[in-house]
Structure I
Amino acid sequence: MNKPEPSEQELLQRARQLDPAALTKIYDRYNGELYNYALSLTGDSELAEDCVSEIFARFLDVIKRQRGPDTYLRAYLYRMAHNWITDQYRGGSLGLLPLEEATPIPSADDPAQEAHRNLRIQATRRALASLTPDQRQVISLRYLQGWELGEIASAMNKPVGAVKALQFRGIEALRRLLLNDENV
């Protein structure tokens, strides 16, 4: 008979005691999805790896100092990742978002279709890069990661209404930018 997976709360309590098994379980549970999140926002596998590595190093440091989250560990880790990525954008080390890995599109045998697809990806990349960091985070978590609004609100430490507003404004901005791009 398999033992049930520990809850986030149980893992947090054990992690606060620096239990190696709990820390390993936290890493195993969230490493992949944090990497995918960072990759979808940076478009660079090395930066995504750096982000995840930095997040878990910071998390361990916070836990050692008896600080950090009391609840919502997943949201806390995503907030740390978002802040790290935002700092990278502010520092100028990140450019436009490559979407090829984040939004796989079937390859076309027709060169004209392939060219059109590449133009759409470039336009979408430019449009996403023009969003505010908060709008970009909401769009990424909602549509690339499949999160619910409540989860996003928790991760961003914002009310659900604010997340809905960010989502609405982000989608409207994307729509305007992409429609203007088509009319050029």
Structure II
Amino acid sequence: MDGESAIETFFKGNFDLCILDVMLPKMDGFGVAEKIRATDPNIPIIFLTAKSMKDDRIHGLKLGADDYMTKPFSIEELILKIEVFLRRKYVSVSINDQYKVGKYSFDYRNLTLSLESDNRSLTQKEADLLKMLLDHKNNVVKRSLILEKLWGEDDYFLGRSMDVFISRLRKYLSDDPKIKLDNIHGVGFKLVIEN
């Protein structure tokens, strides 16, 4: 597989961890990691490389790699590292099921958005969208990423459907003036929560 195919595969799938060879054709592993990190700041990334140069290791870690293994490496060690990262990921997901959103409380697992004693039930898609925006709070989330991750593909008509969900979330959050769900024209959406 080459770097460009790796990026395509990443955006089409739903992955818990990425293992990238630094020496990929078309686009190297560093370039692939940059693209992945721009859209998913939390997914664990492990680099595999034949290079043991300190500069390469530092470059990979600066790009947001979680670990770096030099060839030849032990498969057992790689498997143990994968297990550690996946355990961490699932622990953090369960902790992050509860969010404070300005004056609101959002319970992702139970699909509820609450303001004082008023509990609103959300659809799964509304909850998925709100969680994605919160996981990237104060950062732009690209339309294409939302569509691919939550709707399955980047399509004009699905985009119109997404806009309806964005409007609903704006309405649900409208009782707190410190919360803004901005449309960054032609790019995506940004959930801004003032302190």
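Any read-out appearing in this document is the output of simple, stated calculations on the displayed coordinates, not a laboratory observation. Keep in mind that what you see is a predicted model, and the values were worked out from it rather than measured. Cβ atoms are built from the backbone, for glycine too; each structure is taken alone.
Quick notes
- Computing helix-only ellipticity at 222 nm (-39500 (n - 2.57) for each DSSP H run of 4 or more, over all residues; to 500) across structures I, II gives -13500 for structure II.
- Source structure (of I, II) for relative contact order in percent (Cα under 8 Å, 6 or more apart), computed value 21: I
- Given 13.8 for mean count of other Cβ atoms within 10 Å over residues 18-25, calculated: source structure among I, II: I
- Origin of the value 18.6, where Kirkwood radius over Cα pairs in Å was derived from one of I, II: II
- If mean count of other Cβ atoms within 10 Å over residues 138-145 is computed and equals 20.1, the structure in I, II: I
- Comparison of I, II by distance in nm of label points 7 Å out along Cα→Cβ at positions 10 and 34 - largest value held by: I
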